[in-house]
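What follows is a group of structures, each given as C-alpha cells.
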Structure I
C-alpha cells in the first residue's frame with residue numbers, strides 16, 4: 001500500500017515555522033520544511049515564491065551559494081517583482097565578486113523600490129567597485145536625499161567625491177557622516193586626507209589625531225599624520241609617526257615609502273634608500289617606491305642604479321611623469337642627451353602640464369645646439385608656470401647666447417626671483433632700494449658684487465656709464481683681490497669689501513649689480529661698450545720684470561689650465577692636468593709662464609718633465625699683480641676663467657679654450673671671436689665628442705703660425 005502525506009497545517013504555517021527555525025539558527029531543518037512547497041507547482045504563486053525565498057536564505061546560511069542562487073532565481077521567475085529577492089541576490093553576487101550580476105540585481109531593486117535608500121546605497125557600492133564613479137556618486141546622493149541621516153551613504157559618497165576630484169564636496173560628505181559615525185576612526189582619517197588636498201594641513205593634523213584617539217593602533221592614520229608632519233617640516237615627529245605605523249604593521253609598504261621621504265628631507269639618504277627597498281620587498285610591483293628609490297640613488301651619484309630604478313618605475317607604471325622626467329635628468333648628467341630628450345618628451349606625454357619637463361627638455365636641447373627647439377621648450381614651461389624661475393633663467397641665457405639681448409637681459413633679471421640663487425638673498429640683505437633703471441642724477445650708488453670675479457672684470461665697463469648717468473658717488477663692493485686693480489677705474493669713487501659696505505648700506509640711495517646694468521642701459525649686440533680701461537701699476541711691472549726676464553726665450557706665453565673648483569661647470573671647463581698642454585712645448589722660441597691660482601698650483605710648482613714652466617701664479621697676491629705680469633707677456637692661453645677677462649680687458653692677446661658642453665652664454669654660439677673683446681680675444685671650441693687633445697693641437701698650430709716654425713723630428 002502506498003502511503004500519501006497530508007499537510008498537518010496550511011502551507012503558510014509551514015513557511016512561518018521555517019522562518020522561526022531560521023531565527024533559531026536551525027537552517028537545515030528550516031530548509032527541509034520548505035522544500036516540498038518549493039517543488040509544489042500547484043501552490044499559489046505568493047506562497048510558493050515565499051517558500052523559495054526562505055529556501056534561498058537557508059541555503060546561503062548553510063554556505064550552499066549555488067543552491068541559494070538557484071532558489072532565488074526560481075522565485076523571480078514566479079514573481080518578477082519580488083524586491084527582497086533582488087536585494088538578496090545582489091548581496092550574494094557582491095560577496096562572490098560577481099559585480100556585474102550584482103549591478104543588474106540592484107538596478108532592478110532600485111526600479112521596484114525607488115524610495116528605498118538602502119537599495120541606492122548598495123547599488124552605489126557595486127557601481128564603485130566596477131569603476132563607475134560618477135554613477136556611484138549619483139546613487140549615494142540619491143540615498144542621502146531619501147534618508148538625510150544615512151551616515152554610511154554620506155561616508156561612501158565622500159570617498160567617491162574625493163576620487164572624482166571634488167574635495168570640497170567630499171569634506172562636506174564626511175562631516176555629514178560624522179554625525180552618525182562619531183566613533184568610526186576611518187571617517188576622521190579620510191577627512192584628514194581631503195583636508196590635505198585642500199591645503200588645510202593644521203586641520204588635517206587634527207583629523208588624523210582624532211582618528212588615533214578613537215583607534216590608537218591605526219597604522220593608516222599614523223602614516224597619514226607622518227605625511228602632514230613632513231609637509232610642515234616637523235621631521236622628527238614625522239619619522240616617529242611612520243615608525244609607529246610600521247611597528248603596528250611591519251609590512252606596510254606605504255609607511256616604508258613615507259618614512260623614506262622623511263629621511264630624504266633629513267639628508268639621511270642611505271637610510272632612505274633602505275626604507276624604499278623595504279617598501280619594494282613588501283610590494284614588489286610598487287612603482288612609486290622604485291621612483292623614490294631612484295631619487296635616493298641619484299642623490300648618492302649612483303647614476304646607473306638610479307637610471308634602473310626609474311626605468312623599473314616606468315615599466316610598472318608608464319604614467320608616472322616625474323619618473324620619466326627624473327630619468328631624463330640622469331641621462332643628461334651622463335651626457336646621453338638624445339636619450340634625455342626622449343625621456344623628457346615621455347614625461348610631457350604623461351603630464352602635459354609638467355613645467356619641469358619642458359624646462360629640462362630645453363636644457364637638453366640647448367646642449368645639443370638645437371636652439372630654436374630649446375627656446376620653444378622654455379617658453380612652453382613659462383606658459384604653464386609664468387613664475388618658473390629655472391625656465392626663465394634658461395631662456396635668458398639662451399637668448400643672450402644668440403645675441404637677442406633685448407629680451408635676454410630682461411629675462412636675466414629674474415635671477416632675483418630664484419631662491420636657490422645668491423641674487424635672491426641679496427635683495428633681503430641690502431636695505432636700500434635696488435636700482436630699477438630710474439634716474440641716478442645726484443644719487444649715491446652701491447655697486448654690489450654677487451657674481452664671479454670674471455663677471456666683475458667683464459662688466460666693469462659699465463662703471464663709467466653708471467657715473468655718466470649722473471650718479472654723484474659710486475662705491476664698488478667686491479672681493480679684496482680686485483681692489484687695487486679697480487681703484488683706478490673711471491667712475492669708481494671708493495672700493496669697499498662686502499662687510500664694510502653692509503655696515504654703510506643705509507648711506508646709499510640705491511644698489512645695483514654690474515650684470516643688471518646692460519638691461520637698464522639697453523645694451524644690444526651692436527652697442528656693447530668697450531672693455532673697461534684698466535691701469536697697470538708701473539711699480540708692479542718693475543717688480544715682476546726681473547723674474548720674467550730670467551726666461552730663456554723672448555716670447556712669453558701665460559697659461560691657465562684650471563678654474564675655481566666651486567664653479568658649477570668646472571669639471572668640464574678645466575683641463576685634467578698641465579700635461580694636457582704638453583704639445584705646446586714643441587713650439588720653438590717661446591717660454592711658458594703659469595698664472596695658475598688655487599687648483600693647479602702644485603702642478604705649476606712641479607711641472608712634468610719636458611714642460612719647463614715659470615710659476616708666478618703662486619706668488620701673486622691679487623689681480624693688480626696678475627695685470628702687471630700680463631703686461632709683459634705676448635699671449636695668454638686660458639680656459640674659461642677670470643684671468644681670460646683680465647687679459648682681454650688689458651688689450652693683450654688672449655686665446656680661450658672652451659669645453660664641449662655647458663659653455664657659458666657670454667661666449668655665444670658659432671664664433672671664434674667675442675663681441676665683448678673684439679680686438680684681443682680668440683676662441684677655441686671643442687666640437688661634440690672632441691677631447692682636449694684635439695683643441696690643444698689646434699692651439700699649437702696657431703702658436704706656430706704666430707711665433708715660428710715647429711721643430712720636426
Structure II
C-alpha cells in the first residue's frame with residue numbers, strides 16, 4: 001500500500017473508532033451532519049427533477065399518464081412544469097370520470113391507443129377530451145384515492161384553493177372529488193367488514209393471479225379486502241377534511257375515517273403476528289388451501305398504513321425491524337422489498353410474477369421510500385436515513401430511476417420511472433427539512449462573539465478521538481444557519497472529535513470571547529493544492545466565503561492546519577508557499593481581512609525515516625509565510641505532539657492530544673495583537 005493509501009486508511013479507522021463510542025444523542029448529531037453534507041442527495045434530487053421535466057407519463061415503456069404514479073411525483077412536476085401542464089393532467093382524469101364517480105387509471109394520446117385490440121384495454125372516450133383515450137385497471141381500488149391525494153398536493157403546494165371551484169363538464173373539482181369518494185363508499189364498500197374491496201393482488205399491485213394479464217375484473221376474479229386500498233382511502237379522507245371549508249363535510253369524512261380505522265384494526269390486523277392479513281376473501285381464495293398466505297408480510301401496504309396514522313410508534317419500530325429482517329432473509333437490497341416470503345412459483349399466471357419478480361417480491365423504491373416518509377414523520381430519523389442511502393446510491397450507480405430491482409440490485413422495468421423519482425424527492429425534502437431545522441437558528445450578530453474560520457485536512461476536521469460538547473455557548477455555522485456546536489462539527493469531514501470546540505471553550509473561559517461561532521470546512525486526506533485555485537475544494541472555499549459575506553459574517557481568525565499529505569507528496573517549500581498565497585488571496589480579494597493563523601504541521605508516521613516523520617520543506621514554508629505577510633501568524637507547532645498518548649492512531653489526535661492542540665491554538669491567538 002502506498003503512503004496516501006495508508007493515510008486514508010488510518011483516517012477512516014480513526015473516524016470509525018470515534019463513531020463507535022458515540023451515544024444516542026451523538027448519533028442523531030452525526031445523522032444531521034451526514035444529511036446536510038450528503039452530495040448524493042443533491043445529485044439524486046437534480047436527476048429526479050430533470051427526468052420529471054421530460055414528461056408526465058410513468059416512464060419509458062409507458063405511453064400513459066397513470067394517476068397512481070402521477071400522485072407520487074406531482075410535486076416534482078410542479079417544480080419543473082407550468083401550472084397549466086399540471087392542472088391539465090389533473091383535469092383530464094376528471095374528463096373521464098364515470099357516471100358513478102369512478103376514476104380511470106390512466107390516459108394516453110388517442111393516436112397511440114389500440115382502440116380495436118380485442119383482449120387489450122377497454123378504452124373510455126370523452127367528447128370533452130377527444131385527444132385522449134382512457135382506461136381503468138379495475139382489479140385495483142386506488143385510482144379515486146390517488147386522484148384525491150394528487151389534487152390535495154397540488155392545492156397545498158400551489159396555494160391555489162380556487163382550483164377546487166374550477167368547473168369541468170358542469171361540476172366543480174370539489175364536487176368531483178366528492179363523487180369519487182361516493183363511488184368507493186357505494187360501489188366498492190363491503191358492509192359486512194366496513195371496508196372497501198378489490199380483486200386479489202400482491203400487496204399494492206394491480207395484477208391478479210387468475211390469468212396472464214390480470215388487470216381487469218372478470219368472472220374469474222376473487223374479490224378481497226386488503227390494507228393498501230383501505231389505508232389509501234384514510235389518507236384521502238384526511239386530505240378531503242383539510243381541503244373543505246364545509247364543517248358538515250369535515251364531520252362526515254371524520255366519521256367514515258373513524259369507522260375504517262376501527263374495522264382495519266378489527267379485521268385486517270393480526271395482533272398476534274404484529275402484521276396485516278394479506279386478504280380477507282369474499283368468494284374464496286385463488287390460492288391452494290395448502291398455501292398459508294398469512295405467512296407473507298406486505299411491506300408496501302404496511303408503509304401506507306403507517307402514513308395513514310394507523311400505528312403507534314412502538315408498532316412502527318416493530319414494522320421497520322421486521323422489514324429489515326425480511327430484507328436480510330430475502331437477500332434483497334432495501335426495504336422496498338415488496339413482500340416476504342413471496343408467493344410460490346405458478347401462483348400467478350403472469351410470467352413476470354415469479355418469486356422476487358415484479359410485484360411478487362421485487363424491490364420497489366416506489367414503496368420503500370414511502371416507508372422512509374413514515375419513519376421521518378414519526379421521529380425515526382437515524383433509521384430513515386440509513387435505509388434511504390442505498391436507494392439513493394443505486395440511482396446514481398445506475399444513472400437513472402428504475403421501476404424495480406432484483407434481490408441482487410439489478411434494475412428492471414422502466415429505466416425512467418418517474419414514480420421512483422417523485423418518492424425519493426419527497427424523502428429527500430423531508431430529511432433535509434429535519435436536518436436544517438433541528439436545533440437551527442438564523443445567524444445573529446452578538447457582542448463579544450468571536451468567529452473562527454477553520455480548514456485544512458483531517459486534523460482540522462472531525463478525525464480525532466472522542467466527541468467533545470462545549471460547556472459554553474459555541475455555535476456551528478453551516479450553509480447560512482447556526483446550530484449548537486458539538487462534535488462532530490457540521491461542514492468538515494469525519495465523524496469523530498476535533499480541536500475547535502475545545503478551543504472555543506478555552507477562549508470563553510479565558511475571557512477572550514463571550515461566545516464563539518465555528519465555520520469548519522476541513523477535509524481529511526487532502527493536499528494544499530486541493531484548496532488553491534484549480535483544486536477541487538477551491539469552489540467550496542469561495543462559496544463559503546461569499547455566503548459569509550452575504551450574511552455579514554466577518555471571521556475574527558482564519559485557522560489553517562494542513563501539511564501531512566504534502567509531507568507524503570514531497571511538496572516543495574516554494575510550491576507550498578505559492579499555493580497558500582493563492583488561498584490567502586481568496587479571502588483578501590473578497591474583503592475578508594482577518595488574521596490568518598497557520599499551524600506548523602507536517603508530521604505523519606509514514607514518513608518516520610525522513611526527519612522523524614516531519615518535513616523540513618513544509619515546516620519552512622509555513623514559517624516563511626508568517627515572516628512574509630504581516631496578516632499571517634504562526635499557530636501551534638503540532639509536529640511536537642508526536643507521542644503515542646497524543647495521537648490516537650499515529651496520525652490523528654487522541655482526546656489528550658486534542659487538549660494540548662487546543663492549548664497551542666489558545667496561546668497563539670493570545671499573542672496576536
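Each value in this text was obtained by applying a stated rule to the coordinates, not by laboratory testing. Quick caveat: nothing in here was measured; it's all calculated off a predicted structure. Cβ atoms are built from the backbone, for glycine too; each structure is taken alone.
Comparing distance in nm of label points 7 Å out along Cα→Cβ at positions 503 and 527 across structures I, II, the highest figure is found for I.
Assuming 58, 26, 23 is semi-axes √(5λ) of the Cα gyration tensor in Å as calculated from a single structure, say which of I, II it is.
II
Identify the structure, out of I, II, from whose coordinates log10 I(q)/I(0) by the Debye sum over Cα atoms at q = 0.23, 0.30 Å⁻¹, for residues 247-302 alone was calculated to give -0.77, -1.18. Structure I accounts for this read-out.
Each of I, II could give helix-only ellipticity at 222 nm (-39500 (n - 2.57) for each DSSP H run of 4 or more, over all residues; to 500), but the derived value -14000 comes from II.
The maximum of relative contact order in percent (Cα under 8 Å, 6 or more apart) over structures I, II, that is, the highest value, falls on II.
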